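Please treat every number below as a calculation from the coordinates, not as lab data. Worth saying up front: this structure is predicted, and the values here are computed from it rather than measured. Cβ atoms are built from the backbone, for glycine too; each structure is taken alone.
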Structure I
Amino acid sequence: MTETKTAPTCGSVKPLSPEAERVLRHHGTERPGSSQLNKEKRAGTYFCAGCGTEVFSSETKYDSGSGWPSFYAPVDDNVAAQIDTSHGMRRIEVHCATCRGHLGHVFEDGPEPTGLRYCINGVALDFKPKD
């Protein structure tokens, strides 16, 4: 994970749906099990829905049973993190390093090789299947 880069604001690639805006810009969370990306099994790339930055690969996606798309590693340094103390909890929030759009949270209960679970809001992602 890395520091946030100087770049376009979230939503500058295309207009965001009201739900995507709530999640990406206002640190919201979609309902568990509501994203079609939970069932996505094709090879491909996941991009930030706000700015189009490549954030995850299907190669690191797995079924965590959490109700949200889960990955054990982001792409390069395209995902940044910060402490989140909202809702009376201490968690690590992850966001797009380019536009700072809220993606989800990372937990230390994932599979090898990282032991991390990036629990990501599907509405914060755009999936592009590999050709």
Structure II
Amino acid sequence: MSIEHRTDLIPSPPIQTTIYPLLIAAGFAIVVSALIIAIVLAGVASDVFNNAKSARDAAAAGSPLLGDQGDLATFPLWVQPFKFVGLTLLISGIFTVFWGLLRSLQEARGAAMVESIPVLLKVSSSPETEGR
């Protein structure tokens, strides 16, 4: 005995299933690029701090050492908010996954109730169960 299921009650995938991969991929790309920038800055910091303090303080205008010191002073000012945006996108993507899952579960639960309640009411009102 096979029970026919109504396929018109199956919910369509929510819009969140198309959005969350973009959010997670963009957030991951930003965080990875911020990591690469931080690794490059670590090399620049190594070059700067290999010199003596007196050489760093006496660097002439236009020298590579002074340029590296400027890079060390300015890059973290925009890399840190950049990382924050990446983490925000990652967390937003995870939140969107759960939001879509919740919507799908709610719609599937409603569809299951529409299909099963008439069957349950029919079984509970049958004469066999009333005599027990």
Structure III
Amino acid sequence: MQVRRVYLAGPPHAEEYRRRATALARAQGWEAVDPMRRDYRGRTEGKEAEIVEGDLADIESCDAVLAAFTHPDEGTAMEAWHARAQGIPVVAYTGGSPPHPWTVYVADAVCADLEQAVRALRPRGSGDPRASRGGG
């Protein structure tokens, strides 16, 4: 059986989200792909293409994207949009913040709670995950 992979989109300084999401995903049988393993914080200038192309390749290698929309972040929004454009399911985790209309539009499910968000993950091609949209 092939391991399902989930890309952890989120702000660069969201270490607690990444730690918790990785543990929760693992418990549900997912391998978490954390783009921050290539940590460029403070060293991004001149490396923009390397950073973005690495993130895009990671997203495309995954079955789903878990996106932390707890704080506004351009990178998270772009990663979620790219995943959606590639037909990769996106689950948005809001942490209780009211979701932006773009977040609702791009996500297959929107969850305030991280555990609910991980449970809402569905691999690409597994049916219509939009039925769980708005699940608190």
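Side notes on the structure shown:
- Structure from which 9.6 was derived, mean count of other Cβ atoms within 10 Å over residues 85-92, options I, II, III: I
- Each of I, II, III could give helix-only ellipticity at 222 nm (-39500 (n - 2.57) for each DSSP H run of 4 or more, over all residues; to 500), but the derived value -2000 comes from I.
- Source structure (of I, II, III) for distance in nm of label points 7 Å out along Cα→Cβ at positions 37 and 53, computed value 2.0: III
- Looking across I, II, III, the calculation of relative contact order in percent (Cα under 8 Å, 6 or more apart) that yields 23 traces back to III.
- Here mean count of other Cβ atoms within 10 Å over residues 77-84 is compared for structures I, II, III. The highest value is that of III.
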